[in-house]
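Next up: some structures, all given as structure tokens.
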Structure P
Amino acid sequence: MIKYIPSSELRVGMYIHDLNADWSQHPFMRSAFPVKSDQEIDTILKCGIHNVYIDTERGLDVPDAPTKAEVQKDLQAEMIAIAESEPALKIKISTAEEMGRAKAIKNQAANLVRNVMADVRLGNAVNMEAVEPVVAGITESILRNSGALIGLMHIKNKDEYTFLHSVSVCTFMVAFCRSVGLDAETTRQAGLGGLLHDTGKALVPDEILNKPGRLTDEEFEIIRKHPRDGYEILLKTPGIGPIPLDITLHHHERVDGSGYPEKLAGEGISTLSKMAAIVDVYDAITADRCYHKGMPPTDALRKIFEWSKHHFDPTLVKAFMRCVGIYPVGTLVLLESGRLGIVVEHNEESLLQPKVKVVFDTKKGYLPPSEIDLANPTGKTGSDKIISHESPTKWKIDVQRFM
């Protein structure tokens, strides 16, 4: 049985089923392993991991601890309540109309980040004249239809993760700023911060950045230097503003003070850096890497929501959930009818009733793609509703093909 316990209750002989933390927060090779020493427990506590999931069939038990199913049921109920109380963002054009431009913008931005990293490795300054138009393009796409570019951000080649992650953080930051009503200039600066936030990783050797095994303490500390390295690089960049500098330096800070590099806490962290922390982790845990499989967006949101008890600002996490939706664009969902569909657009009145492109029947196989509006039960397709989200890998469905 999988149970949820405070990390302070860990003992040698237990089996950790899930460390319950994003990969950048700890140096362990995997999130599941037997606890063999007090040193491992000390490392977990020092990393600011407050709760973990244990497997009682593979290690010691904590009799009165809640089960994983109980915890997730409560979290899901809270998330649904939030979704029902919040409208979705307004859109100007359909996802289908925006998708072509969004693909071009994604590719352009990824190439830019690749060039920025190459320049930094050579000791050159960041070319802000090249960066500014790309952020403007991302912003314009988000203003037309945030779902198109956000949906594409969930599709990454793991070999290009470093570049696409920066594009994703920029995209999510622009959408996030828009959703909470920040002004255009602040949004633009936040987008710049998102695109450049990992500039310091250009100084991290590739063999450490992409290491498939457990990091040594020395390697972990090298990776944890990247926020300050990036900040110092950008300080030398003509035309850089205080917001990108702040986001670059502080996107790994946590509200409980367990982050880095300055162990800031609570109000000591700016709102935009708190937003960047949420976005950075959300994109990291949804992406496939050489050392872990990314989780579905809905599961990632539940994790972020769970971690908001300690690491993130709960109010901002709720706002981010409104921004991307409980079932983000590109999510494969199982409908009550037994059909599978891909979320292609959110309805402004309900995050729980998006527009879905139905592509598969769980009993019959592939179907001719057809779009249905779950908020319009009087339409030609009749009423239907989402039962759960599903893994595209499980059903061998190429989501990108249908988007």
Structure Q
Amino acid sequence: MIFFPMVISAVAVLATLVYASYLDIKDRRVPFRTWYPMVIVGIAATIVLFYQQTGNISLIVGYLALIASFFYADYIDNRDPDTPFRFYYLAAVLALPAISWFIIPAISTGKLPEIQLIPWYVMFVGLLAYVSYRESKKRPERKLTAKQLRKDNMLDSNVEAVLTRWYFVLVIIILAIASFYMIGGGSWGVSGIYIALAAIFCGVFYIFGQMHFFGGADAWALIFIAFCIPTFPITPLLNTPPLGFLSFSVLINALILNLVAPVGIFIINIVKGNRAPLQYMFFGFPVEGEKIQDSWGFVMEDFTETKGIVERKFIGFWDSLRRMRSDEGRIYTKDLREHPEEFEKELGLYKKAGTVWISYAVPFIIPITAGLITAIVCGDFLLAIMTFITGGA
């Protein structure tokens, strides 16, 4: 079976991912505008697909409501405090779910909307309205002393701090619950499962990106794949997975393909005689301290100097995770290259140490691109492996 709107969308997504991969390799940065071509083509193609399959306007508006929520979250999280707050963005984000969940079903069926959804919509409105109000009152960043920072922090209650930081988790939960209500009530039908799955899948990766557990470009790549190609454009060689949700197969294939890199790095380290604790042999390699700024990756060792003697130790897994989460204490070679004046002490220690272990720096967007191609053509690798293990049962 071939879904032609999804074929068109897949071509646009693949072309954009190839270009984004090039930018990520070249500059380790993918500007947000890079995603616009695939988003415009993909959203239009998905709307056409939903209309062809269901003719359900409520479903289409619900799909747009989900996308608008993510774009609004990105606006909230990255808005320049020097610019006026655009409340009409909020009005659009609040209006779309109301139209999808209540107005269109009421008009088409002549019945009252789902009463169970009203409390969830009220929470949705209240949460976004509160966060938007807080954001509109945000002042431009200024230099504060430690005493001023403590004073500012005391003005915020714990509840306010949690809502401001984690509001989008609640937004995703509300959107997912509402989607299942709309599916169960018959307003959206089976196709609504794509919106429910996209809400959960995209929500997880948006939050991972905000927590620095995942690269921003990588997270947006997976999010936009879910928005632009919700189902398989063609029947893959290994058949379509039961749910038919393409993005999950793309992620699984990307993770499996990405396992090849650590194995290759380990073999290269063995051949070159590089020695380190076993786990670091799979994920990094040594470079000359004087030339570390020419490399890509992050530093995997801590260095100290006592009485002219340089001591070194590898950064543990949990410590590395903490630094990645807090975005503090993790030294990237890109920062060493672009802001050497901020790392004079570290650069001096690296030169004295002779060699420094850094992580390998293959952008994950490359396995994502490969995962998309293999998912469309071949199917879900994990499902194929499990089917082989169970003998096709």
Structure R
Amino acid sequence: MSTTPRIAIVGAGLGGLVCASVMQQHGLPVTVFEREPGPDSRSQGGSLDIHEDTGQVALRAAGLLDRFLALSRPEGQEWRLYDRHAALIRRDRAGDGDLSRPEIDRGRLRALLLDSLAPGTVRWNQPVQAATPLPDGTARLHHGGRTVEDFDLVIGADGAWSRVRPAVSDAQPSYTGVTMVETHFDDVDRRHPGIARLLGAGTMSAKAGGRSLVMQRNSDGHVRVYITFRGPQDWHAGLDLADTEAVRARLLDRYQGWDESLLAILRDNEGGFINRPMFVLPVPHSWERVPGITLLGDAAHLMPPVGVGANLALLDGAELAQAVIGHSTVDQALDAYESVMLPRAIDNATTAQHMLATLMPDVADSDSGSDEALFPDPLWPDSTLADR
């Protein structure tokens, strides 16, 4: 660009961080605002499969692909599908040298991206209340109190409940009718060998009648469990979610008739339970160009967690950075970026919602029919559930 733009990224998630990293690789200064107190203030979510045609493209643009591959777990690409009687329906394993979708803990990937940034790039404990466009084509960030800062470009990378999104769109997330309840196992191979055998090296799913049990290996023997079902958002009415044993009993009641080896996922986990209702943005979601402001990742296209959200956020971030680097004005950069990102997001969100309807049908449980026909692909826990 003819002058160096003032750039702010709101949100230190994967998409915002890779955007900042690519910009800094090309000498553009950028500031990332993050409301969390620090990089280790909360769990960053589960394992992610990073795809060679999206997320890995973004990491290559940031010069981080080799470091990512060294940290990743190619064996984690294994996936097992069971019916509710614990009969194995399908098993997929990556071949030797297959790096098409290696797994990595979300926290490790975020740490890799943070380490790539210049010191002081991320302003921790700096929540943003809102963003507003200004008449001269720039944008204003509103912090707490009366504190404001003006930028040539504000990028909303602040997840499902974005504070930047209202500057470009009136859309709000809505409940899908599906809830995930998260719990975990630790030291699974030593302490829970039966669970480890059921799970294998990567992810397993057991599904029937609008309910599923998903387990996903993370590093160091940690396993995340996602108990997923259709129901009202207030399914836990009258239940104290902090009462682990009461929640366990309620969930066991929902899965009556399932095989005992699968019910052990509910009975023997470490507890407690985290309620994660699943929200999405409307499809299609797009907006008229707003000078000086744009969105990426879940802020732009919150969709069901079927394995594409984190990858699209990474690709969004890298492509937006490359657009800013490659164009002479911010407006030209945003036109180039949004003309590609928005149609891609609509296509992926449409597919993701169809997958959710197929994976979690609103039907009564039955012994008839084929679970494999109902559930041809895994429901992959993804970045959506870790974002705000």
The highest value of distance in nm of label points 7 Å out along Cα→Cβ at positions 91 and 203 among the shown structures P, Q, R is in P
Say we calculate relative contact order in percent (Cα under 8 Å, 6 or more apart) for every structure; which of P, Q, R gives the highest result? R
One of P, Q, R was used to compute helix-only ellipticity at 222 nm (-39500 (n - 2.57) for each DSSP H run of 4 or more, over all residues; to 500), and the answer was -20500. Which one was it? Q
For which of P, Q, R does Rg/Rh (Cα atoms, Kirkwood Rh), calculated from the coordinates, equal 0.96? P
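Since every read-out is calculated from the coordinates, none of them should be taken as a lab result. Note that the coordinates shown come from a computational prediction; the quantities given were computed from them, not determined experimentally. Cβ atoms are built from the backbone, for glycine too; each structure is taken alone.
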